[in-house]
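Multiple structures are listed underneath, in C-alpha cells.
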Structure 1
C-alpha cells in the first residue's frame, strides 16, 4: 500500500479539489494523510474538510510550533547545519515540528511505499501502478522511485527513456541538464520505498516542503541515490499555478488570493478548474476557474496575458524565471 502524504498550507479549497481527484483516479491501494498548518480563519477551512471526509479514512495532522524539534539532532554536523537549525527551529518563533512529525508519520505507518503531494496538484488520469514497478523499488529501496507527473505526453520528454511496455525507466544521473528526468527527488507525486527514504530523511536538514525538496535533491545528488527513474507512459498529475503560499519560493503564478478562496469555501463553494484536454506540461495555468455552490457557478478567472506569460515560464526544468 502507498502512503500518500499531502502537504497543505492555507489552501483548503484547493486541497479539496486534489482530494476529489485522488479519490476518483487513484486506483492502486493507498492511505491519505494530510500534513497541514494554517493562519487565521484558514483553520476553519480544514475543520470543514475533516467533516467532509470523515468517512474516507483520511488522517489530518496539524503542524505545531515547538521550541525544539529533536529530529534535527541527527543532522547537526557542521557550523552551517547548526546555523540552519538555530535560524529555522530553535531561535525561530515560527519554528514547528514539520520534520519530526513527517518522519514519525512515515515511521509509524505500515505502508511499504510513500509519496508526497502538494495541495496545488490534481490527478487527471487513473493511477494503476504496475507490480513490476513495486518490485523494482522493493529491490532497490534507496535507488528506485516512480514519478506520476511525467510521461511521453510532456514536451521535452527525453528520447533515452526505456519503454518497458507499461512504464518507462531511466537513469536520473544520465543528463547533466536540470529537468524532471534528472531531478532525483521531488515532493510531488513520486513514490518511494518508505524505509529506504526515511533512512535518509532523518539525515537531511529541512523545515518545510520547500527546503525538503531543495535539500533532499542536493543530498540525493551528493550521495548518488535514487538513480532508477520510473514513470507511467502518460503522466497522471499536473500542478495548477493558482497562487503561491511559501515565502521560500517566487515561482510564477496567477495570484488567485488564498484568503478570497477560503472565504468562498467557508461559504459553501467548491473549486472547478478547466484544464487542457491535451496535457504537455507538468505545470499548468487553467484556462478557466469557477467557484460552484449548488446550481450557482461563478467564473473568477479566464486565461489572460499574465496567465499566458506564467504558462510560458513553465517548462521541463520547472520555472524558467521567478516572478513577484
Structure 2
C-alpha cells in the first residue's frame, strides 16, 4: 500500500467525515488514486475515485474535491458554486454533477465541494492551437452556444434568486460597485487612471435587457474538452445573476483576443452576429463596449488583489500592477458612442 503524504491523509480523513455526515448509512467507504491537480488561483483541486455501500446499494464514482486554498488570490464561495451546479444538473448546460458540500470547512479544514470528475482536458489556447481551422471554429461556436444555453436557463424556477441574489439596481451598477469595494480594499497606492475609468463606468452604466445566469469568468480554460466536444463548463464560484452582455463582454474583450477569438474568422463582429442568432437579442454596441471596458477594469482589480496579497505575505506569486491595461481601456472609452 502506498504511503500517503500528511496533507493527502488529512484530505482522506476529511472526506470520510464529510461523507458519513452527508450519507449516514454509508459503509465500506474507500478512496483510491488521490492526487492533487496543478493550477487554480483560488482553491486546491484533488482527484480521486470513491466507492461505498449504503441503503440504496453500491456506488462508485470518479470525483473531484475543490477546496479553498490557504493562500488564495480571489475570495469565492463554495456554497454559490454548489447551488448553481445543483440547479444546472440535467439542463442543457454541460456542467459537473455535485455530490457534497462542506460550506464552512468543518470536515476538510476549508470550504469545499465534491463533484463528479468529468472526462476531458483544459486548454486555454484551444481556439488558437494546432487543431485545423474548421475544428477550432466549431469549438468557438459551441462555446458561444453553451453561453446562450446558460442565459436561457430558468434561474427563477430553480430558486437561484434566493441563493445568488437578484440585482436591485442595474446589473452593471451592481457589479461595478462590488468590484469597486474590492478595489478600495486592496488599493496600496493611488491609481488615478483606474479612478478615471471607474468614474466613466459609473456615469455610463447601461441598463440590462434581461436578468440571466452569468458565469463571471467564461473562457476556454474553464472548460473540459474531449475530442471536439465540450464535456463540462467548470469554475462556477463567481456565478451570479446579471446582464446577458457581461459574459459576452468578457469574451470580446480585446486584451483577451488570443483566448477567445480567431483572427479573420471569429472576431467581435462574427461573435456578436452568432450570439444574436442564438439568443434572439440585438446587441447594443455601446453597452457591449461598456462591458469590454468593465472587463479590463475588473482584470485590473484582480491584479491589484494579487499585489496586495503578495505584499501581505498571503500569496506567493508576483503580479505586476495593471498599467498595461490602461491604454486599451482609454482607447475603448474614446471610441464609445
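Rule-based calculations on the coordinates, nothing more; no lab input. Please read all numbers here as calculations on a predicted model, not as lab measurements. Cβ atoms are built from the backbone, for glycine too; each structure is taken alone.
Computing semi-axes √(5λ) of the Cα gyration tensor in Å gives 35, 24, 20 for which of 1, 2?
Numbers: 1: 28, 26, 20; 2: 35, 24, 20.
Computing semi-axes √(5λ) of the Cα gyration tensor in Å on every structure in 1, 2 gives 35, 24, 20 only for 2.
Computing helix-only ellipticity at 222 nm (-39500 (n - 2.57) for each DSSP H run of 4 or more, over all residues; to 500) gives -13000 for which of 1, 2? Display every interim value, and only then the final one.
On the way: 1: -8500; 2: -13000.
Answer for the origin of the read-out: 2.
Please state which of the structures 1, 2 yields 0.65 when FRET efficiency 1/(1 + (r/R0)^6) of positions 148 and 252 (r between Cβ atoms, R0 = 25 Å, to 0.05) is computed from it. If you can, show how the numbers build up before the last one.
On the way: 1: 0.65; 2: 0.95.
Structure of origin is 1.
Between structures 1, 2, where is relative contact order in percent (Cα under 8 Å, 6 or more apart) highest? Can you show the working numbers first?
Details: 1: 20; 2: 17.
Between 1, 2, the highest calculated value is found for 1.
Can you tell which of 1, 2 yields 22.2 when mean count of other Cβ atoms within 10 Å over residues 108-115 is derived from it?
Details: 1: 17.5; 2: 22.2.
This figure was derived from 2.
Have a look at 1, 2 and say which one yields 4.6 for distance in nm of label points 7 Å out along Cα→Cβ at positions 244 and 316, as calculated. Could you put the intermediate results ahead of the total?
Details: 1: 2.5; 2: 4.6.
Source structure: 2.
When distance in nm of label points 7 Å out along Cα→Cβ at positions 116 and 140 is compared over structures 1, 2, which one is greatest? Walk me through the numbers before you get to the answer.
Details: 1: 2.1; 2: 3.1.
Going through 1, 2 one by one, distance in nm of label points 7 Å out along Cα→Cβ at positions 116 and 140 is largest in 2.
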